[in-house]
Structure 1
Amino acid sequence: METRELTCIRCPIGCHITVELENGEVKSVTGNSCPRGEEYASNEVTHPVRTVTSLVRLKNGKRPVVSVKTQSDVPKEKMMDVVKALKEVELTAPVKIGDIAAENIAGTGVNIIVTSNDEGESV
C-alpha cells in the first residue's frame with residue numbers, strides 16, 4: 001500500500017490529507033474536513049490538473065502584454081506544452097475579459113481566455 005500526504009487547496013483551511021493507494025487506486029482519504037478535500041486529494045493523486053495563468057503579447061495596447069488563463073484545467077503533464085504554445089500567441093487591442101486568445105491550446109481541448117481589458121492606444 002502506498003501513502004501520499006497532501007495539503008488541500010480547495011478552501012482556506014488547508015487540511016493535511018493522507019491518501020492511501022493500492023495498485024494506483026485510491027483506497028482511503030483521511031484528514032479532510034469537507035467533501036471537497038476528498039475529491040481534491042483523489043484527483044490529485046490519480047489525475048492531477050492545473051489552471052495555467054500567463055501573459056501574451058499585445059499589439060496596439062496600452063500595455064505590451066495582457067493577462068490570460070486556461071478556460072478550464074489542463075492535465076498537469078501538459079502545463080509546459082501550454083506555456084510554450086503561449087509564447088506564439090499575439091493579440092491586437094482592443095481586448096476584453098472573456099475574449100478567446102487561443103483555441104485548443106497545445107492540443108488540450110482547452111481555450112485560453114483574456115483576463116483583463118485593454119482598449120488600445122488613444123488615437
Structure 2
Amino acid sequence: MHELGLVNYVVKKVTAIAEENNVKKIASVTLEFGEVSGIVTSYLYSYWDWYTKKFPLFTGTKLICEEIPAVTWCDDCKKTYPTVAFGKTCPHCGSSNTWLLQGNEMNIKQIEVEDSPEDGLQEA
C-alpha cells in the first residue's frame with residue numbers, strides 16, 4: 001500500500017512546483033519507476049484517481065506511468081544484464097559479485113501544465 005504514500009508525495013511535490021511557477025492547472029504527470037521497485041501500477045492509478053479529486057489543481061489530471069527496466073552490473077566481468085531474467089547471478093560469468101544499477105527508483109519525469117485555455121498546453 002505504499003502507492004498511496006507515493007501519490008501523496010507526488011501531489012505535494014507537483015503542487016509546490018506549480019506554486020513556484022504560478023500554474024493553475026496540471027494537465028498530466030508522468031512518473032517513471034523501476035521494474036523491481038515493487039510499485040503496483042493498478043493501485044497507483046486507483047489511488048491517483050481517488051486522491052487527486054481533493055485538489056482543484058489536479059482536477060482531470062492524467063497520470064502516465066513508464067517503467068524503467070531493471071539492470072544489474074557485474075563487478076567481475078564488467079557487464080550488465082537484465083535483472084529480472086537472471087537475478088543476482090551474472091549470466092556472462094556466473095559471478096554473484098553484482099549490484100542493481102537501475103530499476104528500483106521512482107521519478108517525476110514530466111509535468112504538463114495548462115495555464116489558461118487560450119495559452120494551450122505547456123511543459124514545466
Parent structure of the calculated result 3.5, given that distance in nm of label points 7 Å out along Cα→Cβ at positions 51 and 91 is the read-out and 1, 2 the choices: 2
Computed 0.7 for distance in nm of label points 7 Å out along Cα→Cβ at positions 75 and 99 - originating structure among 1, 2: 2
Structures 1, 2, by mean count of other Cβ atoms within 10 Å over residues 27-34: label with the highest value: 2
Value 6, 18, 28, 23, 13, 9, 4, 0, calculated as P(r) over Cα pairs in 5 Å bins from 0, in percent, for residues 3-42 alone, assigned to which of 1, 2: 2
helix-only ellipticity at 222 nm (-39500 (n - 2.57) for each DSSP H run of 4 or more, over all residues; to 500) derived as -8500 - corresponding label from 1, 2: 2
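Hey, relative contact order in percent (Cα under 8 Å, 6 or more apart) derived from one of 1, 2 reads 32; which structure?
Matching structure: 2.
Each value in this text was obtained by applying a stated rule to the coordinates, not by laboratory testing. These figures come from a predicted structure and were not determined experimentally. Cβ atoms are built from the backbone, for glycine too; each structure is taken alone.
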